[in-house]
Structure I
Amino acid sequence: MLNRLFLLFFLCSAATLYGDQDFFRPSPRWDRQGDIIYLLMPDRFSRGQVTNGGAAATPPEGVDPTNLDYFHGGNLPGVTGKLDYLQRLGVTAVWLTPILKNRAVQHYDPKDKAGYHGYWVLDFTAVDPHFGSRKDLTELIEQAKKRGIGIIFDVVANHTADVIVPANGVYQYQYKYAKPYLDADGRAFDDRQYINRPDFPRLDPAKSFPVPPAFRDEADRHIKVPEWLNDPTVYHNRGEAGPSGESVQYGDISGLDDLFTEQLRVVDGMIQIYRDWINGFDLRGFRLDSAKHVNNEFWQRFIPAMSTAAETAWRKDFLIFGEVYDPDPAVLSDYLHRANLPSVPDFGFQRAVRNFVTGREPPSKLAEFFLKDAYYTTPDSNAYGLVTFTGNHDIGRIGFFLRNDLPDASDSELVQRDILAHALLLFSRGVPAIYYGDEQGFAGLGGDSAARQDMFGSRVPEFAAERHLGGGSGDQPSFDEQHPLFRTIRELISVRQKNPALLRGAQVGRFSEAVPGLFAFSRIDSGTREEILVVLNSATESRRADIPVYSPAGNWERLYASVEKGVNFGPGPKNQLNVELPPLSALVLRNPQSIESSGKPLESLSLKAMDSDEIDDRWEIRAETIDPRPLSVSFGVRVAGETEYMYLGTADSPPYHIFPTRDALPKAAALEFKAIARDLFGIETTAEFKWERAVRPRGPTPSGGGR
């Protein structure tokens, strides 16, 4: 790591109006920033009549509606039949868990399980007959599009179904340092030296792997489609994955055959598979399963290929986000910087929301979480494009977390806290994803299979006995549009969609308490200069505070309040808004009067570049000012003495800083950094900073020497 000899000098310039723009760019937003994603499992959502000799003609293997781990009968025509329900809720995109043909039943100890979830793919070219046919998929996409709803595919590229077994009976992971890969002639090699190269060494199933691959029976030798997936050398064959280290990318997850994604033939093969789905169907986007279990270089090649395919098919708003199952923003953000993922599901947001609405952490902790949004800033992406959620099919539902964390709370209190969670989901930055059934008060019994109830009425004893938050039971169909959570979430979505500041506006933290209570933030629309204020109360008593705002304090109007009584707001001291909120409630205010210009030059700006104290192997580039106006600050760098700056990203809320990776910056002994700050009216100021690599001084020349 570089030494901390960075503070050589900074230079502040006078503010100028529409001055030298250089590399200034507004903070980017996704084309699909206004989407409301609805995550559903086709097997558990709704039943319909499939076509082309599918499940209706021949009952497929693995169907048992009474078994938690088997197929229950939901399918694609069932989803099509409920599109009006989804449209009335406000959904604009449906994310389907994988629908490709799976191994119907896999053998696990102590019991067998079925591939109802879709993540055990055998045939990457066909729709699983449990869910219907390609014709059913086409009909779903066409009918959804008529209602303004897009279909998002769940992409599995890390693994295939469990077909290969270890010939030597070894399941424990075998590390590369002890047992390296061998080429077909028995010579050891490092696969990472050949990533994405056409000259990847030729492999022999019997010689090359520490866990030689074998098939359980002859029928499995050609069971996968396309045919190249039946070659056992296209898999890592190193044993079971662990929770960390090398095995995360090289090991089998629960025995699933882990693809050797460092091989170019595997990369190109997966590109062709999913390019064909884009060409064949009018899809809205891809969710990339298990992204952290695949090497970055795979995604660096795969994602641009998918984007190009989508653009060629005239779908320029194609949405791509990759699953990284980790709540730490430092870890999640690394995949935007190093793997070039456009977005990830925000597991950190989910944890922060849970802790806030249950009272396990005070609002100040939520404020600290949002301050880490700067980690995600790159030239092309930022935290506004993250897919946010309160629960999903892996970790469990917000209803379960509420019941688990607050076992003594009444149903009405849990519903209030659930609404608080969805208000935060739908009014804060990000692209929100709602997990199917949450709008009907589903809670479930935990994570994974325990959170995958049937919307059409369950025959699984544990699910059938469930009582939903806000009313309803698990043994009955759950498409009640009068359910209090359905009606509330529909209203929250409507408020969001009608106010562009809540879709794309910069989010600025305003107020947070160190005990359960008020949390407030503004959303600023840079085009209209409109400010919306969101205030939430996590306490079980009323709370009042003076909250700073940018807009004039006297003209605010209510857009949404989760309760009718006890809400008060009005002018406070020094351009603050005095707000009182009842317990466990949410309030959204809008000022119809735009933020006004002071007409004054911006205060001076200072700039520093240094090793990050927060994230290893990153810079922290920070601009500071005492100017109170909302600003956007763009950052650039160049090799000392050159003329052109390389754009690094834009921060549009304080603190104004970014965290680029070391390898994203030029390799030079001296670098020049620049920041350009611009307010809502185009008034600018700049700051510059020069960094030079520290050079250790030489020791004293020995005395008494001579020639």
Structure II
Amino acid sequence: MLGAEPAKGLTVTQCVGAELTSIQKLWAERGGSYEVMAVWTIENPQRTWKYRSRQAELQSELGRAPTELRGFHGSSPCNILAIAENGFDAGRRAGQAFGAGEYFAKNPSVSVGYCRGGSYMLVCQLCLGHESSSEQNADGDHIWVPRCGYYVISSPDQVLPLYIVRFKNSYDGVRTMRPSVVPGQDELTSTLASPCYRSGDAEDNRMIDLEFEHHLKNEMEIIEARPAAWWNGDIVAFGGQLFFDPDNVFGEQSPLTSAAKGRVVVFQRGGGATFLQKEACARNAGASSMLVVQSSVATGQPLCMTATTAQQGSEPSLAAAMVSHANGQRLIQWAMRPQGAKLRIARRRAAQVDVPANRPCAMTADATDALWLGYLHAHFSDKQLESDVNEYLCLNLPEAVASEIRIVRGKYTQAKVQLDEPVAREHVLVLNSKPIIECGTERLVTVDDSHGSPGQRCPRSIAKYCRGQNLRFVDPCWCQHADLPTARAVASFQSIALESAKGDEVRSSFLGSSPFHDGTPEVVEIQSVHNPQLEKQHALYRRYLADKNGEAPREVDLYHGTNMNILETVYTHGLFPPSDMEACEDCPVSGGKSLRTSLCNNDCKFCTKPHVWDRCHMYGLGIYLGDMAQKSHRYVSARETVADGRRKCKLVVCSVVLGDALQLEGHLKCGNAMHSVQSLRRMGAKDVPKKLDLVGAFGGKRPVDQRDILFVKGLGASCKPGFSVFNSEFISFHPYQCLPRYEITYLI
């Protein structure tokens, strides 16, 4: 199931947004005494594969999913990247006071003492299988030492380094106290100063290889380059004779000579000219493409070319890429020779993924106000595909007006078009015989009703779930949907001792935000929830995000408070995003549960009225989760009163796959500004400032509509009740992104 073992390779990237906040919170609630200055994610496919393989072995032996938790590990700065790349080495163990194994601390302050005066440590995921019977750790794979707060793990494959943390220790700012030399500290700081560090076989799949012909003997040489962020994906554009103008080295707005027409223009970075100005200079001269040489002072930094100051009407469109300083100097030398040099061909590093064969249009409705076009080639930019789709519709459906065109990227790439007025079925059928010109290549695509048709196999499902199946009014899907994968699922429970490693972690995290608004809680029981079918769906969704984003997604434990009458349903089928229908009291499924929204699909004959905003669902029709028990406790309802007058409550702890989170930091423009948002795929960068008065940036690696979860940052005392939140919360729009793992029973 895990496939072949990946090649060795490491990628380290600085964290921002939700992941950074998550680690800062973990550090604080575990008792960290120093300030977290920065955090980096560790992406190591080989170590992840070994960890998942060992996890699968333990699951087979235990008959359930093994327990996982996170621990801190301090080491000399010169060891940090070696551990991240190669894992822990059992042969280097020393001072094993509690038996053979790797030692991790619950409290990061304990790990500081093992950092050898440095300011870096690791956060690792630990997999707990068979607990040893004594502190000698001789007859199992791990032990928990409560009095020291140590986790000791015997097998290196049961440890997965996730993050590097830089903290401000007691030496920082006090030069007289700092040791004269901290081995590896300066080197590690320098390495992590770049936005991204790679080693081994780790590659940036966006890189391209340029093959040059530059000698009279027709010898070839290959140089790597990274395309500009605005590149449309047309690899053929990188071709032609090299051109370098010594009088216009940096690409100022002064025009190039006519000799640049049809050639590959080489500029050096800097000189007061922006990337946009260089691009405009080359484009106006009629160049086929442009190469920018990294500056000498930036040697070792990533090759990254973006346009951040584009004005309306002057957006870059020329194929452009950046090369290293050393390679760039060679290109300039070649271009200046009498015989010149030619960029013969370019190749992508990542393999081009073929699109599936076109399928017949399945539309049965008389008309539709939304079109689905697919499948499109994923290596072209969103901007290029949007432009191609718009031209296609203008040419073949001139009477229709597209109010919105969205490129949706998942396993395959597709376009969704919202129309101002419905178009008839016969017009949609005709479109299937009209070719689209996709980045210069003519081909046919399938055009269909985006809402689907009864009896049609749903093309919108992700990990066997379609968001539109419980929506009747906001982007519904009318396709035939199979029974839930959990239709025959059964959940089982196992009591977790409060003093065990996991019990201690869950209980201390839960109590970390007490007292609650209505009293101080007492934890009386913790149970782990095991549902093999639901765990399988969760793994499918995790794999979907890994394929979509090209990196293993991180998971965090978050709280969910809900009506306790539906917990059996939650443990059997998972957490589902709410529908846009009001729950009808006469409905045998959704009635009589004091629910605001229906539990039914959009084919229910009872729940047919739209759900209207009533100071609810501030950030859309999603699954709401908190990183503080105190916040999620507010949403626990149907509480049971016990003999001493206290109330018995139950809170769910879920394992949530983050993926690429969209962070929102600001105040809603009005109370119901985001109420009807049913998926981040319906959000765009332009929608965010329309719906919120922002106090922080919402940028990230991917467009807004390609993010995987919504992270609303708490504003503390600056929040405006009803328009922003005091404490942070996460909103998911897919049920299998959240896996119920533990149930906490407490009295308050």
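Using relative contact order in percent (Cα under 8 Å, 6 or more apart), single out the structure from I, II with the greatest value.
I
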**Prompt:** One of I, II was used to compute Kirkwood radius over Cα pairs in Å, and the answer was 28.7. Which one was it?
**Reply:** II
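Taking FRET efficiency 1/(1 + (r/R0)^6) of positions 131 and 475 (r between Cβ atoms, R0 = 25 Å, to 0.05) for each of I, II, which is largest?
Going through I, II one by one, FRET efficiency 1/(1 + (r/R0)^6) of positions 131 and 475 (r between Cβ atoms, R0 = 25 Å, to 0.05) peaks for structure I.
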**Item:** For volume of the Cα convex hull per residue in Å³, for residues 67-162 alone computed as 92, the structure of I, II it came from
**Value:** II
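For which of I, II does Cα Rg over 2.2 N^0.38 Å, for residues 115-234 alone, calculated from the coordinates, equal 1.74?
Numbers: I: 1.40; II: 1.74.
Here the read-out was taken from II.
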**Asked** For which of I, II does P(r) over Cα pairs in 10 Å bins from 0, in percent, for residues 267-522 alone, calculated from the coordinates, equal 7, 27, 33, 24, 9, 0?
**Response** I
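For structures I, II, calculate distance in nm of label points 7 Å out along Cα→Cβ at positions 355 and 435 and state which one comes out highest. Walk me through the numbers on the way to the answer.
Numbers: I: 1.9; II: 1.4.
Comparing I, II, the top value of distance in nm of label points 7 Å out along Cα→Cβ at positions 355 and 435 belongs to I.
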**Asked** Any idea which of I, II comes out highest on Cα Rg over 2.2 N^0.38 Å, for residues 347-458 alone?
**Response** I
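Taken together, the values in this text are just the output of simple stated rules run on the coordinates, not laboratory data. The structure displayed is predicted, hence computed values, not measured ones. Cβ atoms are built from the backbone, for glycine too; each structure is taken alone.
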